[in-house]
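Colleague: Take a look at the structures listed below.
Only the coordinates and a few stated rules stand behind these numbers; no lab work does. As the structure is a prediction and not an experimental result, all values here were calculated from the model. Cβ atoms are built from the backbone, for glycine too; each structure is taken alone.
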Structure 1
Amino acid sequence: MKKMLQKEKVPLLPPLLDEKDLAILKLLQQNARITVREISDAIHLSTTPVHERIKRMEDAGVIKQYATLLDHSKVKRGLMVICYVSLRQHNKTAGAKFIKAIMEMDEVMECYNISGDFDFMLKVLVENMDAYYDFHVNRLSEAENIGNVQSVFVMGIVKQTHVLV
């Protein structure tokens, strides 16, 4: 009986985003420290509805987090390497173990499960070539079930953005 009285938690559906929501998101992506007042002035809406819209988009997971983007070369992470990794075994357990190992490697900034000749693509940031060698030999290659690793060294960044709308 008690179970019947409890209201089931239904996951929030993503809200339908209108032009004002998209304008808010664009401003927040350009500067996450922008104030609600500055947003309201820019989109011609009072502060209360702007605050409510932001809260709604946060609650629905449209806005995942606020972050500070760093220049990797100025924080001793000047070498960027894209690593393509294939696993020897392709099953749920093997994949989960690899993902768990990757999650513990601070050098790995991003990890994507991909299709094609490789299973994963990693974006790795380290200080220099010696640090990458150490990472490759002593960390990545030691992960269970590694089949093949191909490293591609980034020579320069042509475009890098986090702006979606």
Structure 2
Amino acid sequence: MKASDSSPEVSLAERLTLHRQHVDAVSYLLAEWAHAIDQNRVEAIAGLMLPEGRYTVTSRFNHDRGLPMAIIDARSAAQLRDRIKSMRLANIYQPQSYRHVISAIQVIGQTEAGLLQVRSSFVVVRTMELMGDSMLFASGECHDLIDLGGAEPRFAQRRMVYDSRAVETLMVIPI
């Protein structure tokens, strides 16, 4: 996370304690997001966010420079639902599927509001269904703020930072 996104410096002992206490709930939420997309249940990801939650997909180049440009920037769960509905009804694109690999999950802090600060790495492999070709579509790091205050954990913020400066083709499906 950028320094402006984090709380005051947290000691390693405090980070380890937070991580141990919450890694199961955090890992489950991250896996549920990935499985919803990978199993073509994309509509379910909006339900994993707080109503005012924000989902952003941006390049590392822009992220590292604090530039606001993102290829996806949904400022609420409702806006994410609208994008997914558009993907299903209005967009025309070759049938494809994703497969996520998530690793290096760390609870690295907690905001004053009690949201967990989480980072993880991801790789997304895209398979073009008609031809069967699979390729590395995106890799990068997730910067998440997770709310554990409700009945189930929810994303307050999900920022996907992909490593390349550009996406090879149109990103229709959220990653």
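Colleague: Tell me which structure, out of 1, 2, gives 1.00 once FRET efficiency 1/(1 + (r/R0)^6) of positions 53 and 85 (r between Cβ atoms, R0 = 35 Å, to 0.05) is calculated.
Modeller: 2
Colleague: Additional query: Work out which structure the value 5.6 belongs to, where distance in nm of label points 7 Å out along Cα→Cβ at positions 37 and 133 was derived from one of 1, 2.
Modeller: Derived from 1, not from the others.
Colleague: If Rg and Dmax of the Cα atoms in Å, for residues 69-140 alone computes to 12.9, 40, which of 1, 2 did it come from?
Modeller: Checking each candidate, the match is 1.
Colleague: Let me ask another. When distance in nm of label points 7 Å out along Cα→Cβ at positions 29 and 117 is calculated, the result is 1.5; to which of the structures 1, 2 does this value belong?
Modeller: Label of the source structure: 2.
Colleague: Could you tell me which structure in 1, 2 was used to calculate Rg and Dmax of the Cα atoms in Å as 21.5, 65?
Modeller: Clearly, the read-out refers to 1.
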